[in-house]
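Only the coordinates and a few stated rules stand behind these numbers; no lab work does. This structure is a prediction, so every number in the text was calculated from the model and none was measured. Cβ atoms are built from the backbone, for glycine too; each structure is taken alone.
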Structure 1
Amino acid sequence: MYAARALGRAPVQVTLIDRRNFHLFQPLLYQVATGSLSPGEICAPLRSILSRQKNTQVLLGEAGDIDPRARRLTLVDGGTFEYDSLLVATGSKTSYFGKEEWRQWAPSLKTVEEATHIRHKILYAFEAAERVHDAAGRKAWLTFIIVGGGATGVELAGALAEIARHTLRHDFRSIHPPDAQILILDGSPRVLPQYPEDLSAHARESLGDLGVAIRSGVKVVAVDENGVAYEEPGGALQRIAAKTVLWAGGVTVTTFGRKLAERTGAPTDKLGHIEVNGDLTVPGFPDIYVVGDLAAVQTPDGKRLPGVAQVAMQGGSYAAKAIVARLDGPRELKPFHYFDKGDLAVIGRGRAVADIFGMHLSGLLAWLVWLFIHLMYLVQFQSRVLVFVQWGLEYVTFSRGARLITGSAATDSITPGDRGR
């Protein structure tokens, strides 16, 4: 999308193909999953965003295959498109590390549908616990496990804790929502492993203040409808009974990303990311650019750029400039340089950590910075206003306006013997 916008005044014809008709601001997706925001407040129609660009066409479709030598893209539905320059930014998808059967019990957070499904699971767990009279069964419904201690896992855990401690505190009669147990399981030695140690420690302390338990250095070995089994650092196996398991454990490349690597013979890292040239093109194919999570971009010190929104946005803008620069013929371009503006993670009301231009911030100041930056990066002005108002109301009242259990109520998931009369 950033590339398409950057090409709006260029003497080129742009075709933007996406399997969804909207742009999703993924950093706020966890707020849909926890009832703070509705999907429409963090999404914007692609056609609306690009409607004033007369040289741009938006099409609904999913890329399925490519013939890089014939410069032809084929969609899943059979449609074909020829190109002079191709920019691939298909992002990433959730990785269950070869255990795809876990997906049905531990949904991830990559799409709007997954976010509303998680919202369903969270809110339904409290409803089910209200009807269960068996102590063990009630405890299982009020136990929430998050696999993964990165930014997504930390943000989910903090929001869950606030739902239990504040939002639902007075809404039930048979249960006491603040008694809910929230647990993060992660294989790294600390939460937010990509952040500086002092900020990671502050995040852990803030989560502890909210009642979130953290077990680091563990390996999840089983997930089913009744809970999670994991292996401790010493090798001992433990099992926790829980009806709600959420997955924030890792990502892998998309199906089309693998197809592109196969068709071009491009080198990839062990996770399948395409190792691009300094100008973000695929080796041997100067007309194909790869940006965002799919690209493995090396920094001058040998590190790989992280799969975050800032890298994708800057990569898209760079690729657009490169395409324009080459209209008059092939030329050598300066390599892509990522300007790291820092990292932000929110933990809860007035709680966040931020690493901005080398400055380490935490607490209320970091939280205010997080609010401002995320508001500014929402694509449409209307969304900024709606989200600002919603956040203001939530801050004052502790209420979450999108607490809807959509889809099937799934009341048959409550054990018959545990149902109320």
Structure 2
Amino acid sequence: MRYQPYPKQLVFHEAGLTFRERLLMAANQVGKTLAAGNETAMHLTGRYPPWWPGRRFERATNFWASGKSGTDTRDNPQRILVGRPGAWGTGSIPKDAIVSTSAGRGVADAIDTIRVRHSDGTISTCTFKTYDQGRERWQGETLDGVWFDEEPPEDIYIEGLTRTNATGGIAYITFTPLLGISNVVRRFYIDHAPGTHITQMTIDDAGHYSPEQKAKIIASYPEFERKARTQGIPQLGSGRVFPVDEGQIACASIEIPRHWPRINGIDFGYDHPSAGVQLVWDRDSDVLYVTCAYRQRQQTPAMFAPAVRPWGEYPWAWPHDGLQHDKGSGLQLAAQYRKEGLRMLAIHSQYEDGTWGVEAGIMEMLDRMQTGRFKVFAHLREWFEEFSLYHRKDGQIVKEAEDLMSATRYAVMMKRLAAIKAAPRQPYVPTHAPQPQGWMG
């Protein structure tokens, strides 16, 4: 077989041994479609090269290969698998393995289904599908695998994935992330759903470009598209909230001196993740350190509190929506966390003048980042994921995948109430009882 993968393509293939869902999120023209097309051909033919590290099918298979439209599907997955029109057999499926093809409808030279001879002598099939057919046309079939070339709508992706449930089959997606943090991207990139794997491939991972060619290609793209098109990083609307390189704020973990005060921040959630951070303040140098971070979906207060209790009984800063009452218990949201033993501040996060504007908190964090007075322990991977994706669209901050960023902002706003010594766990005070005086609840 002529295909010789680059290291990142090899990582993508090898992940198929362990992960049911894979995403090759890559720069433009670096070989993502080629990688998936060659893998699909191997699964259809059963002809795996000696170096092959991924999953193997020892029998004939039933696959779908798909794209946005009939034209896109013909020009990309179909071209990679069987060759250009008039040159069938010049793609990744060897000519001697192609038993027959049936013509598609509506698009010239489009193929509907390929029948391929598997190495065991039986026949595999690969049918071409399009996203614009709608979800209903993706129902009913039982498949061994689905290849999505270019990003599919979420309902199409889930429907295609469902086709592989009965066989324990596989699904893989190849695209350049020009649609930002869509639900499909979030599934892999933020939520890390069980059974998913993501491989990112940049222009630097492609050996077919010289350094001079790479420089010209990078310079040819508008700045707001550059990271998506050359690094496979999701496009972020009109720009990042914190236009700061990760290396400027990341630092190795350090032992925290006992006299440095600490404060925690929480962003309440359930359908979206609940998130907490711990902030430590070196007052002498006026440097803030994010030392702990926790983020989890569908967390009740009773589930969240034990996860963060090892951080110590330090104050918790919380947002204005913590004043809302739960319809079931009648308790304020903040009070529910207080009942679980978290040392919630008596007032929601705000500056000393009583304001709590989002932009003011953002500007304080950005100023600290740019002046070396804001650091984050480098091992806090989820915190840096959100940091890199936190962005604006049409000038407004996008309220997606920003749970840890919000928790950090609440803690920064209330740093003046950081405590040097952890307090003993306080008993819950019912909301109808007289409230304690001062800042702490």
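A value of 20 was derived for relative contact order in percent (Cα under 8 Å, 6 or more apart); which structure in 1, 2 was it taken from? Here the read-out was taken from 1.
Using distance in nm of label points 7 Å out along Cα→Cβ at positions 128 and 352 as the calculated read-out, with 3.4 as its value, let me know the right label among 1, 2.
1
Given a value of 1.14 for Rg/Rh (Cα atoms, Kirkwood Rh), for residues 88-135 alone, calculated from one of 1, 2, which structure does it belong to? Value 1.14 for Rg/Rh (Cα atoms, Kirkwood Rh), for residues 88-135 alone corresponds to 1 out of 1, 2.
Ranked by Kirkwood radius over Cα pairs in Å, structures 1, 2 are led by 2, which has the greatest value. Given 15.4 as the derived value for mean count of other Cβ atoms within 10 Å over residues 256-263, which of the supplied structures 1, 2 does it correspond to? For mean count of other Cβ atoms within 10 Å over residues 256-263, the value 15.4 is produced by structure 2.
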